[in-house]
Every structure is written in structure tokens, then in C-alpha cells.
Structure 1
Amino acid sequence: MKNKTFKPAWWLGNPHCQTLWPFIFRTRIKKEDVTRERFELPDGDFIDLDWAGKSNGPIVFIFHGLEGSSQSHYAKGLLRCITQKGWRGLFVHFRGCSGEHNRLPRSYHSGDTGDIGYLINTIHQREPHIRLAAIAISLGSNALLKWLGETGSKNPLSAAIAISVPFDLYQSVKHMEKGFARLYQWHLVKQLRHRLSKKFQLTPPAIPAHPLSSIKTIFHIDDHITAPLHGFKDAKEYYALSSCKQFLKNIQIPTLIIHAKDDPFIPAHIIPSANELSPFIQLELSENGGHVGFVSGAFPGYATYWLEERIPVFLKEHF
């Protein structure tokens, strides 16, 4: 299971450096030309899709992480490496993440597979002879892997890739409350509180009121807002039902999981063992890489982003 291909930049040996470097320094990467589509959902809500690439080749879905969007540092690079192969990139914004609040009081969450399934099946119906694949990041990777396990062989994807996966949501969230990881949590909580406060002014939720200003951790957000807003008793029930680890053995399409042991968001002890994986899963586990980092290169001015080299190789094998 150990991946011997990724070699971290010597000047980014620390997992936090690996995680933060692309977040801070990839602002200058050229944005791909995209066409936005407003995709209507069966319950009257919508999600926004950004299409890149002008061919009629295979379609690669990209599902983002917590509070991500097509402006996220990894989005531009992934879309570019996809379109350079003559494929079409389809960046999927979860509800409320495209810069415009969704219509319904509900939002999105780590185990929300309904929208993923409806979107992928609809695109397949539109273009039944086109090959499809999916890439997912962090929160999105948990949701995608869960959906793959739920559907088994009954989905239209040719391949899937999951990056920096929070295999056990409860353990991952509690890990964010320790040490340096609390800085990442602070940033994410700040983003969530800002978005939810604006959204709830437009569409007040039918859940017990809880002042957002008093929420300091992701667990508290999930316990007071995410869980009741989406029909769960509490955060622990939400995590127990939504964590992807329990679904991995049921996956029946070629799936690559790329993960680093030093991921500062996710404790190493929850990484699945070989007997917890389906034979269709290829787990590439590196010692270093941080969270959605995987930065190589001899010097800072020559940084390379290994995910954008590895992903097209795997997809090409299955297209």
C-alpha cells in the first residue's frame, strides 16, 4: 500500500508547510476558462457547476472539501491538468458554496450522497456514451467514497480518486481540536459561521436557535447545526452514519485513494488496513504530503504539484 512515487520538496518537509504552501502561494496560477451551469435538484434547490474544456471527451467531476469552491487552490490546477488531456472538467459546488446561497434552509455535509448520485446519473443520461470519472477532496472524498460503497457496481463511473480522506469523521473532528490543527479549525469555523449567518438571515432554519458567535469548534457546528438541519439526532449519529470507512469494502469500480500519514487534519490511526478495503481500491499512502499538499520540487521557485501528475496517469488507465 505504500506509495514510493511522491517525494516531498526538501524545503517543505513539515506537514503544515506541505498543507499551507499551495494554499498561500498558488494564487497566481492561471484560472481555466469555465462555463457555469445552474443545475436544478429534485427538491427545488440547486447547485452550480463550472465546466472547463471544449472537447466532447470524457468528463471528470471534481468534488471539493469543506467550504471549498472553484476558487480553492487545488481547483485551478486540477481543472488545468484535466483539460490538458483533452478531457472535460466539471467542478461541482455543493449547496451554497458557489458564492450564492442555496434556496432551502438545508446545506451540505460529509455524508450527503443524494446530490452526488443525482448529478452523476443525470450527466450520464445526457451523454450515455461518454466515459465519466470523479475526483474528490477531503470532505468531498468522504461523500464520494460513501456513495461508491452505497452503489457498488450500479453507478456509471469508470474510475474515482479520493484525496486526503477523513475516513472516520468523529476521530478527524476531535483531532482538529488538538495542537497546531486548532488553527485550521479556527479558519474553517470562521468561514462556516460567516456563511451560515448570512444564509440564515435569508432562510431561517427550523431548528433550535443557537448563537453562531458561541460556536468555537467543528464538532459544535455539527452538533448544533449540521446534524439537526439534516435530520440527525446529534453530531455523533451524523458521524457514525456518514463516515466512509464502513463503506469501503463495498466499492466495485477502480478507485485510487491518495493519503499522507502526516496529514494534520486526520489522525494516522484511522487510515484503513488492507482487510478494510475492497479489491477495487488502490491505497497510495505516503509518509509525507500534508493535507491536499503533495508538493515536490528542488527549490521554491520550481515547486511542482504531484497530484496533478499522478491523477491523469490513473484516469488514463481507465478511460
Structure 2
Amino acid sequence: MNMNTPLAHALTASALLWVCTSSSAATPAELRSSALKVLAPIPDKMPGSENDTPARVKLGRDLFFEKKLSANNTQSCNSCHAVDQNRGGVDNEPTSPGAFGKRGGRNSPTVLNAGFHVAQFWDGRAKTLEDQAKGPVLNPGEMAMPNEAAVISKLKAEKKYVGAFKKAFPGEADPVTYDNFAKAVASFERTLRTHDRFDDFLKGDDKALTAAELKGLDTFLTIGCTTCHAGPVLGGNDFKKLGILNPYENASDKGRIEVTKEDYDEFVFKVPSLRNIALTAPYFHDGSQKTLEQTVQKMAWLQLGKKLSDDETAHLTAFLRALSDKKRGAVAAK
């Protein structure tokens, strides 16, 4: 059954009501056991990384930071998806300005752990990291390059890139291609795997989370959050309607229906990963929610039909902040 049909949404709502009435474990060991039924530590490698090489990753990193890939040499992939200085893979803007200052219509999602997602972009229109890498460079509202040939011309004008492509794609007569550009960027992005204290907890460390964070995990497991936010990155593996039980007030963006043309995909978006969520404000596809507290309360109302208490909000956000990569979280806390 398609999980985005009205019937599926109704069944989901019924399931959430059942989950909300269930009891939850209390000890760390019991919470871990419950969590591991629907969540998991982040795997050591992303899908597709078996084909990556150090030369390809190095080239991909250089290309990710290369501003000459924009029409006016002002914008790189990192401009909207900042990973330098231990940042969270975003620019922390509601929507991102393109090379010529025009803002896009959606919030830029993080590239951290993106290779674990079922698809890329809020509407899932790109199936792979490679597909996603090709889009922004040619988008007139983003990096605004006119065509693939113009991109390749710029790359071939740089001696360092001609040599780097040969090392990354040995045996190819003309390795400087748009496909290889995307493959290299994807190789680098597959190295953007994070590790947080919740991973440590799932692997057996009873002291990895504080009492407040454990309470937040307890709440997360029992009120229905895992209906959407499951798996290793707590999301990213499915598409759901925003506003299952109560409608979202911004109805201008129709979501995935623009890709599939199916009525049941109206207001459907890819479920965001909650890993590193504390580092990626503002939230929602339109960047409308400024704080984690606002977002948790809004999501509980839209998706669960529940108004959270102040204690529930505090505990849930405490848990979510434990999902920040150790190095990146430490920098953000300073």
C-alpha cells in the first residue's frame, strides 16, 4: 500500500493514538532495547562508498568548495551546505541566496549523513547524491551556470583539476566530465558521516546520555515520533504529509506532488533526519520555525494532534541536542 494515500494517513493516525497510550521502559537498558527496535547507530560507511578512492574524495572536496562553479565565481556547494569549521552542513538561513542574490523557495537541508537518505531534496526528485550534485550548479536561482559545457570549460581551464580528474578516474581518455564531477562530489559527501552520544548509548554506554536526555528519549519513543523518524539517521527514509492531523498554515508549497503529479502527494515532503538537528536551524521546508522548541511543539500538533507540555518539550529537545556530532556539537556550544 502506498504510504502517502489518505487511507495510509488515517492508519498512521490510528497507530499514533495507540503508541501514545503505550507504556515506556525506564532504565537505560530497557530504553536501549526499545530504541533498537526502530532506531540504530549510524553505520560505519554510506551506501556506494565501496567505489570511492582517496583521489576521488579529495577531488570531490575541492569541487565542493569551488566558487568558480558558479556563474559569477561567488558561490560553492559549501555556501549553502557549510561543512567547514565543523558547521552543520547548512547556512542557517530560512532560504538560501543564490549567486545573484535571489533566494530559493525552500530551506537548504544538511548534507551531513545525506547518503543514508532514500532520496535527495525535500521532494525527493533526485534519487542519489550524484543526481543531487548536478542540480544546483545549473539552477538559475542557485549557482546559475548556463549548461554542462560551461562547467566543463571552467574546470578544464584549471590545470590542477585536469590532473586531479585523471587521478580520480584513471583509464578514462577524457575524465573531465559532468558525470565525473557529480561522482567526485558524491564521494566527498559520503565521508560526511557523523557520530554522536546517542550512537554511544545505542552501542551500550549507559552513561552516554543525561537523565534529561533519557527522559526525552523515553518521550520520543512513546508519543509517536518514531512513526516518521526511524532508522539510523532518525528520518530521511520516507515521505510524509506535513499536517497529518492538523493542517500546516503555509499551503503555498505543494511538496512532492510537483514531482509525482499524484494527488496523494500534496503537502508531502521527505521526512528530515534528526541527526544534528540542533545545528541546522531554522526548520521546516520553508525555514519558518526559528527554534528547536517551536519546531517540536509544532510537529507534535501537526503530526500527532498533541499539545506538548513544557516538560515534554524540554525533555524532547534535550534528547534531540544529544544527536549532534561530537565535534560539531562542541563547537556550536561554545
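Only the coordinates and a few stated rules stand behind these numbers; no lab work does. Given the structure is predicted, the values throughout are model-derived calculations rather than measurements. Cβ atoms are built from the backbone, for glycine too; each structure is taken alone.
Assign the value 0.50, calculated as FRET efficiency 1/(1 + (r/R0)^6) of positions 196 and 284 (r between Cβ atoms, R0 = 35 Å, to 0.05), to the correct structure from 1, 2. Structure 1 accounts for this read-out. When log10 I(q)/I(0) by the Debye sum over Cα atoms at q = 0.09, 0.13, 0.15 Å⁻¹ is computed across structures 1, 2, the figure -0.43, -0.95, -1.32 traces back to 1. Comparison across structures 1, 2 (criterion: FRET efficiency 1/(1 + (r/R0)^6) of positions 92 and 244 (r between Cβ atoms, R0 = 25 Å, to 0.05)) gives the highest value for 1.
Using volume of the Cα convex hull per residue in Å³, for residues 132-299 alone as the calculated read-out, with 181 as its value, let me know the right label among 1, 2. Considering all the candidates, the number was obtained from 2. In this comparison of 1, 2, the computed figure 3.3 for distance in nm of label points 7 Å out along Cα→Cβ at positions 212 and 308 is attributed to 1.
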